[in-house]
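For reference, the structures are reproduced in the following blocks.
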Structure 1
């Protein structure tokens with residue numbers, strides 16, 4: 001089994017829980033009630049998404065060549 005790297009973005013929702021987006025996989029979005037649950041759901045969503053891409057003969061992107069930084073800018 002090949003390993004792939006995916007960046008995930010968790011957004012805390014006002015009503016509670018976290019929405020998870022996987023930018024490398026367009027439309028791959030899930031939700032978790034806690035950070036741990038969101039991470040688990042993200043892994044499941046990614047695995048299913050990649051499985052579908054492979055079954056359809058589509059290329060499988062990943063974030064292995066992506067560098068990410070966060071900047072705090074005072075305006």
Structure 2
């Protein structure tokens with residue numbers, strides 16, 4: 001499971017305003033699509049990542065950063 005699933009900024013591809021479901025999941029940090037290395041937990045997005053517009057992982061509903069996503 002992706003760290004993105006527990007982030008308050010995460011959006012499903014089915015909620016894309018342009019209707020391009022094939023564009024994959026997106027968020028405030030990556031409005032055109034979350035990079036694979038982020039979505040697949042290759043990097044910890046509590047830290048800055050080039051191109052994230054200053055938006056980082058933020059807990060949804062007070063949940064801690066998921067243990068399974070720790071590098």
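What follows draws every value from the coordinates through simple rules; no lab data is involved. All values derive from a computational prediction rather than experimental measurement. Cβ atoms are built from the backbone, for glycine too; each structure is taken alone.
Worth a mention:
- When relative contact order in percent (Cα under 8 Å, 6 or more apart) is worked out for each of 1, 2, structure 2 gives the greatest result.
- Origin of the value 22, 56, 22, 1, where P(r) over Cα pairs in 10 Å bins from 0, in percent was derived from one of 1, 2: 2
- Which of 1, 2 yields -9500 [helix-only ellipticity at 222 nm (-39500 (n - 2.57) for each DSSP H run of 4 or more, over all residues; to 500), calculated]: 1
- Comparing mean count of other Cβ atoms within 10 Å over residues 3-10 across structures 1, 2, the highest figure is found for 2.
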